[in-house]
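**Student:** Just below sit the structures, each encoded as structure tokens.
No lab work stands behind these numbers, since they all come straight from the coordinates. All figures in this text were calculated on a predicted structure; none of them were measured in a lab. Cβ atoms are built from the backbone, for glycine too; each structure is taken alone.
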Structure P
Amino acid sequence: MTYLVYDGDCGFCERCASWCVERWGTDVIAVRGTDFLAQCDRLSLDEVVSSVWWVEPRARYRGAAAVARALAATTSPWRVIGLIAMRRPLPWLAEPLYRLVARYRHRLPGALACRSSSR
């Protein structure tokens, strides 16, 4: 099984995860970080609170790489964006963009429930 592990205390993160869930097949599960920690030991608490994660049976991706894989797994036109974002040199450029969005996520749409302002 593959998991998208996100900050369940953040409204923006919750909204993005829900958007992905609506566009995925059945082999991907979006799960709040705290719930994921309770289910398995593949990530530490520090890892879960520091970034979004894409966890596959044999690999883990964080930050922009996780977002790219989440988008690539959708059946929407955003799939192409996810696939492109995984190709060099875009991962190198996408990570600073991810960090910027993560830092200001409390100001983005749906962020009213966001309890922490940085990742």
Structure Q
Amino acid sequence: MKFNNANEVRKWLRNIPFLKKEIELKIKFYKELQNDFDFSPSFSETSEYYKSQIEELQNKMKRLMEDVDKLFSILDDNERTVMTARYINLIRWDYIEFQVFYSRRQAIRVHDKALLKLVGQTVS
């Protein structure tokens, strides 16, 4: 996916915590199912299926985090700090100044500049 504008970048970044949580929950679910079927030899195919699902989800999580790292590597330290606080740590604008040591307005300016830098980048 190629970002055509700042809104697309913002939307993708906002989904990261939810995607991570969803993947983690699915992995946990499949691990529980796999553990249930590991005790029964007659269900070895089912257990292998769950194992493959877990591996696929782990690869998906790895790709997601690689995309985040790739995007954030383009940014300078100040921009990376603001973007991490905002989208990874989910800190609201009202409290961001206590985390990044910028005023709210200055943090928003850094954020907007970072979004513009990310336009045109590609993620998987």
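**Student:** For the read-out helix-only ellipticity at 222 nm (-39500 (n - 2.57) for each DSSP H run of 4 or more, over all residues; to 500), a value of -13000 was computed from one structure; give its label from P, Q.
**Tutor:** Answer for the origin of the read-out: P.
**Student:** Where does the value 87 come from, among P, Q, when volume of the Cα convex hull per residue in Å³, for residues 8-63 alone is the thing being computed?
**Tutor:** P
**Student:** Supply the structure label, taken from P, Q, corresponding to relative contact order in percent (Cα under 8 Å, 6 or more apart) with the calculated value 38.
**Tutor:** Details: P: 30; Q: 38.
Considering all the candidates, the number was obtained from Q.
**Student:** By the measure distance in nm of label points 7 Å out along Cα→Cβ at positions 16 and 96, tell me the structure among P, Q with the highest figure. Can you show the working numbers first?
**Tutor:** On the way: P: 1.8; Q: 1.3.
Largest value of distance in nm of label points 7 Å out along Cα→Cβ at positions 16 and 96: P.
**Student:** Given structures P, Q, which gives the highest value for Kirkwood radius over Cα pairs in Å?
**Tutor:** Checked P, Q; max of Kirkwood radius over Cα pairs in Å sits with Q.
**Student:** A further question follows. Looking at structures P, Q, which one was FRET efficiency 1/(1 + (r/R0)^6) of positions 48 and 80 (r between Cβ atoms, R0 = 35 Å, to 0.05) calculated from, given that it came out as 0.30?
**Tutor:** Checking each candidate, the match is Q.
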